[in-house]
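Every number in this text was worked out from the coordinates using simple rules, so none of it is lab data. As the structure is a computational prediction, the values presented were derived from the model and not from experiment. Cβ atoms are built from the backbone, for glycine too; each structure is taken alone.
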Structure I
Amino acid sequence: MDLPAPSLEHVCDLLVSLDPIREMGAGRGGHRRIIPIIGGEVSGPQLSGRILNLGADWQTIFADGLAELDTRYAMETDDGAVIEIINYGFRHGPQEVLDAVARGEDVDPSSYYMRTHARLETGDPRYDWVNRTLFVGVGARQKQAVKVRLYALR
C-alpha cells in the first residue's frame, strides 16, 4: 500500500510586530527571554486580517546558538473571526549570521534556518477548517518584527 505524499498549500503571510526583548536570564535549559507580540498584519489567499496586540514568544537560546521559539498569539480576520495561533519552531545558523540578526540587520532568510509548525484554532464556523489542519511555516527575523509564511500541510 502506497501512502500519499504530503503537499504544501500557501495559506497566508504573517508580519508580526514585536516590542523589545525582555531578558529573563539563564534558565534550566538555556538563556530565557520573552518577546511581546503587539500587532501586525495577515495577508494571503486563505486568511487575511490583523495580528492582535496580545501574546508573546517565549524563547530559549541554547549554548550552541539554537533558538527554540514558542509563541502564542491571535489574529482577527477581515470579516471578524478571531483565530488563535500557537507556533513552535527553531532558528539556527552560522554565528555571524545570527549575530547580524540579533543586531537587527536585514539578513537573507536563506542564510539561516527558521522553521515552525503552527496550530490554529477558532470557534467561528466560517473558519472551522483551521481546527482540522496542520500548518508549517518558514520565517525571518527583522529588527522589530517576524515574518512567517504559513502553509497548510495537505
Structure II
Amino acid sequence: MTERETTRLIAWSNELREAHARLREALRIVRDGVHAADPHTPGRVLLLHCRGFCTALDQHHRGEDRALFPAIEAAHPELTPVLRRLTEDHAMIDVLLTALAAAATSGAPPDDLDRHLDGVGAIMENHFAFEERQLLGVLEALALDADPREVLGRL
C-alpha cells in the first residue's frame, strides 16, 4: 500500500471528525442568531442560518446513509445493528429539523427556537458521540473511493 493510499484510508476518520466539528459550529451560529436578530427584520438572517444548518445536517446524514454506511456494512457486517441505530437517529433528527425549520419560518419567538435548538443539539451530540465511538476505528481502514463532500456533506 502506498503512502497516499494509507493517508486516504486514515482520512475517513478525520473527515468524519471534521464534518461533525463543522456541524457543531453551524449549530452555534444558529444559536447565536436567535438572540441577535435585527428587530426590523426578525428572523430573516436566522432563517437563512437555520436553513443552511438544516440542509447541511440533512446532507451529511443522507450521504452517510447512501454511501458510508453501506461501505461499512459490506466490510463489517457485524456492525449492522450499529448502522441501523445510526440510521434511525438520522430519521429522528430529520423530524426535529423539520420542526425547527417550521418554527423559524413561522417567526417563532426566541425561547421557542431555543427549545428546538436544544432538542436538535442534544440528539445531534449524542448521535455524533455514539457514531465516533463505534466507527472511527473502522473508518481508519475503510477503503471507500468517494469524494468526502459527497459522503459527509459540503458544509
Note: percent of Cα pairs over 27 Å apart at 24, derived from one of structures I, II, originates from structure I
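From I, II, which structure was mean count of other Cβ atoms within 10 Å over residues 23-30 = 10.2 calculated on?
Considering all the candidates, the number was obtained from I.
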Using the calculated result 1.7 for distance in nm of label points 7 Å out along Cα→Cβ at positions 15 and 135, pick out the matching structure from I, II.
I
Comparing I, II, where is distance in nm of label points 7 Å out along Cα→Cβ at positions 111 and 127 highest?
I
From which structure (I, II) was Rg and Dmax of the Cα atoms in Å, for residues 87-142 alone calculated, if the value obtained is 14.4, 46?
II
Which one of I, II has helix-only ellipticity at 222 nm (-39500 (n - 2.57) for each DSSP H run of 4 or more, over all residues; to 500), as calculated from the coordinates, equal to -27000?
II
As an exercise: relative contact order in percent (Cα under 8 Å, 6 or more apart), calculated from one structure in I, II, equals 23. Which structure is it?
I
